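Enquirer: Dropping the structures in below, format is C-alpha cells.
All of the numbers you see were taken from the coordinates with simple rules; none came from a lab. All values derive from a computational prediction rather than experimental measurement. Cβ atoms are built from the backbone, for glycine too; each structure is taken alone.
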Structure 1
C-alpha cells in the first residue's frame with residue numbers, strides 16, 4: 001500500500017484510535033522569527049490536513065493497546081520542531097504512566113531548519129523520554145518509513161527495543177541533501193539490516209501484522225524459567241568420547257532452526273549488534289510458547305563472531321528489561337579466532353556476554369544441542385540451569401586442539417577426548433550440566 005500520511009496509516013493498522021489533544025506552534029514565524037515560516041506551516045497544513053508533523057494517540061494494534069507516534073512527511077518533510085517535541089513527550093509520558101507499549105511510525109527528514117537549535121534540542125527531549133520508558137520496562141517499537149533520516153533516526157528510531165524497516169525505505173543519519181552524492185545501499189533499510197542496525201525489514205502492507213506479533217511477544221513475559229526443549233536427535237548415548245564428538249559434528253543431527261521451530265508457536269528475530277556487525281550463526285529473537293514469551297539466543301554450529309556475542313548480550317538485556325525469561329541453545333566449535341575477530345573485539349565481546357548472563361535478573365535456561373567448544377560456548381550457558389542432549393558434548397577445547405597444545409600426535413586425539421570427559425554422562429557426573437534432555 002502507498003504511504004499516504006499519518007491518518008491513512010493509523011486507519012490501516014489500528015482500531016479504537018483516540019488522538020491526544022494536539023498542540024500546535026503559536027501563529028507567526030516561530031521562535032526565531034524566520035521570515036515565511038508561518039506561511040510555510042500554513043501551506044503544509046493545507047497539504048497534509050495536520051497542524052504538525054506528528055499525530056499521537058492511543059489505539060489497538062491487533063487487539064493489543066498501544067500508544068502511537070505517527071509522522072506525516074507531507075508536513076514540512078516530517079521535520080521536528082518545538083511543538084513536535086511537545087507531542088512526542090506527551091505520548092511517552094502517557095505510555096510510561098499507563099505502562100502501554102509505544103509504537104513510533106517515522107517518516108522524517110530530521111530537524112526543522114526554521115527553528116534552529118531549538119529544533120535540535122528536541123532530540124535530547126526524545127532521547128530522555130525513550131530512556132525513561134526503557135527504565136520503566138515498557139516496550140518500545142519503531143517503524144522506519146521512507147524516509148527516516150537525521151536526528152530522529154538517531155534517537156526515536158534507533159533507540160527503540162525493536163526496530164523495523166519498511167522495504168526500500170531511505171534510512172540514515174545523513175539525509176540525501178547533506179551526504180555524498182550517490183545511492184549507496186548503506187542508506188537503505190536493507191543496508192541498515194545488513195550492518196546490524198535494525199532487526200527486520202517488511203513491506204509497508206505487512207506492518208500491521210508484524211506489529212501485532214511484536215506487541216504480543218513483548219507484552220507476554222513471565223517470571224518462570226523457560227522449559228528445557230526436548231531432544232530431537234538420537235536418544236542413544238555415545239559409546240565413547242570420540243563418538244560423542246563425531247555425533248555432535250554430524251550434519252544430519254538437528255540444529256538450532258529445528259529446535260526453535262519445534263519449541264515455539266511463533267517467533268520474530270532480533271538482529272545485529274548495533275555496532276555494525278551481524279553474525280548469521282547466532283539466531284536471536286523472542287518467541288511465543290503457549291501463552292508466554294521466551295527470548296532466545298541460539299548458535300547454529302559455526303564459530304561465533306564478536307557480533308554474535310554482542311547480539312546475544314543485547315537480547316538478554318532486552319529480555320531483562322521486559323521481564324521475559326531466556327533460552328539459549330549452545331552449538332559452536334568455539335569463538336571465531338581469526339584476525340578479523342580479534343580486531344572486532346572477541347575478548348571484550350565474550351566478556352560482555354559472560355557478565356550479562358551472570359547479572360541477568362530473569363532466569364536463563366540453556367540446552368547444549370551440538371558442539372560445546374570452549375569459552376565461546378560457555379559464554380552463552382547459564383551457570384546453574386544448563387542441560388545437554390544425548391548427541392552433544394561440552395569441552396574445555398576441541399580434542400584436536402587439546403592434543404596440539406599438549407604436543408600429542410593426531411593418533412592420540414580419540415584418547416585425549418576420553419581424558420577430557422566431555423560426554424553428556426560425564427558432564428552430569430562432574431556437575432557441569434544438570435541433566436540430559438530427553
Structure 2
C-alpha cells in the first residue's frame with residue numbers, strides 16, 4: 001500500500017520503503033511521463049489545430065505557454081505546502097487523474113477559448129505532480145545517489161515528449177487530432193489508481209540520517225516567505241534556479257514549436273515526425289538522462305557536488321553549435337541527426353540540477369524548494385518560452401513568411417550562453433562551500 005499502517009513499527013516501515021524504492025521511483029517516473037505526454041502532445045497536433053480552429057502562432061504559444069503555466073506554476077506552491085504536511089501519494093494520484101481527464105476534454109474544444117480553458121485544466125492538475133515527487137525521491141535516496149534517481153525521474157520529460165509525439169501523431173494522422181487527445185488522456189486515470197495503491201509514502205528525512213539526528217526534522221514547517229528567503233539567499237541555489245529556468249525557457253519554446261518547424265521549414269510529414277524523429281529522439285534523451293545521472297554521481301564522489309553543475313555547463317557548451325546547425329539547415333535528413341546528437345548532450349541537466357537543489361534545501365522545505373524552483377521555471381520558462389517564440393514568429397512573418405518560425409527558433413538558441421554562465425557560477429560557489437567545510 002502507499003503508506004504503512006499506524007501500528008507497523010517505524011523500523012519495519014523504513015525497511016519496506018527502502019526495499020520498494022525502485023518500484024516507487026518507476027511509478028513516479030511513469031506519472032511524470034504521462035504529465036509530459038499530456039503537456040507536449042499539443043506540439044505535434046498544433047498544425048492540425050491551427051488549420052481547424054484558425055489560430056495564429058501567438059494563440060498557439062499562449063495555449064502551450066503562458067495560460068498553461070500561470071496555473072501550473074502558481075498552484076505548485078500551495079500543493080507543496082500540502083506535500084510538506086500531508087500524504088504526498090494522495091496528492092500525486094488526485095492530480096494525475098485530473099490532468100488526464102482534462103487532456104481528453106481538450107479533444108472536445110470547438111474554438112480558441114474552449115481549448116484554452118481545457119489546457120488551463122491540464123495545468124491545474126499537473127501542478128500536483130513534481131513537488132511531492134521530488135520530496136519522496138529525496139527521502140528515499142541519499143545525496144550521493146540522488147542525482148542518479150532524479151536523472152531517471154527526469155526521463156519522464158524526454159519519454160513523455162517522444163511517446164506523446166509518436167502516439168499523438170499516429171492517431172492524428174488516421175483519426176484526427178481530437179481522437180489523439182482522447183487516446184493520450186484517458187489511460188492516465190487508470191494509472192492514478194495504480195499510483196495510489198503502490199507508491200510508497202516514506203518517512204521524511206529517511207535518507208538523511210545526519211540531518212535528522214541534528215534535530216532539523218522536528219519543529220513547525222517554516223512559512224512560505226521563509227522558503228523564498230532561504231532559497232534565494234543561497235548563492236548556489238539562486239544560480240541553479242536561474243540556469244535551469246533559462247534552459248527550460250529555451251527548451252520549452254523549441255519543443256512546443258519543434259514539430260511545426262519540421263513541417264513548415266523542412267517539409268516533413270506528421271508521420272515522419274511521429275515514427276522517426278520522435279522515437280529516436282526519445283532514445284537519445286533516455287541515454288542522456290541515465291548516463292548523465294550516472295556521470296553526475298561519479299563526479300560528485302570523485303570531485304564533489306560542484307562538478308555536477310560544471311558537467312551541465314560543459315555538455316551544454318558542446319551541444320550549442322549543433323543546435324544552431326540544426327535550425328539553420330535546409331535538408332531534413334542532414335538536420336535531424338544534428339538534432340539527435342544535441343539531445344544526447346543537452347538533456348542531462350534536470351537530474352543534477354534538481355538533486356543539487358534538494359541537497360541544498362532544509363529538510364522541511366524540500367517540497368517547497370522544489371515548488372519554488374518549478375514556479376520560476378514554469379512562469380518564465382514554460383510561460384514565456386512558447387509564447388515569445390509565437391510572438392516573434394508572427395512579428396517576423398511579414399519579412400520571412402513561413403520561414404519566420406525558423407528565425408524565432410534561432411533567436412531563442414542564442415540565449416543559451418546566459419544559462420551557461422549560471423551553471424558555471426553555481427559550480428564555483430559549491431566548490432567554495434566545499435572547501436570552506438574542510
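Enquirer: For distance in nm of label points 7 Å out along Cα→Cβ at positions 29 and 101, which of the structures 1, 2 scores highest?
Expert: Details: 1: 4.6; 2: 3.0.
Structure 1 comes out on top.
Enquirer: Starting from the value 1.4: which structure in 1, 2 was distance in nm of label points 7 Å out along Cα→Cβ at positions 13 and 69 calculated from? Write down the numbers at each step before the final one.
Expert: Details: 1: 1.4; 2: 3.9.
Value 1.4 for distance in nm of label points 7 Å out along Cα→Cβ at positions 13 and 69 corresponds to 1 out of 1, 2.
Enquirer: A value of 24 was derived for percent of Cα pairs over 42 Å apart; which structure in 1, 2 was it taken from? Mind showing how you got there, number by number?
Expert: Working: 1: 24; 2: 11.
Checking each candidate, the match is 1.
Enquirer: Using the calculated result -26000 for helix-only ellipticity at 222 nm (-39500 (n - 2.57) for each DSSP H run of 4 or more, over all residues; to 500), pick out the matching structure from 1, 2.
Expert: Values: 1: -10500; 2: -26000.
Structure 2 accounts for this read-out.
Enquirer: While we're looking at this one, here's another question. If relative contact order in percent (Cα under 8 Å, 6 or more apart) is computed to be 28, which of 1, 2 is the source?
Expert: Going through each structure in turn, the value belongs to 2.
Enquirer: Distance in nm of label points 7 Å out along Cα→Cβ at positions 285 and 405 computed as 1.8: which structure among 1, 2?
Expert: Details: 1: 3.6; 2: 1.8.
The read-out comes from structure 2.
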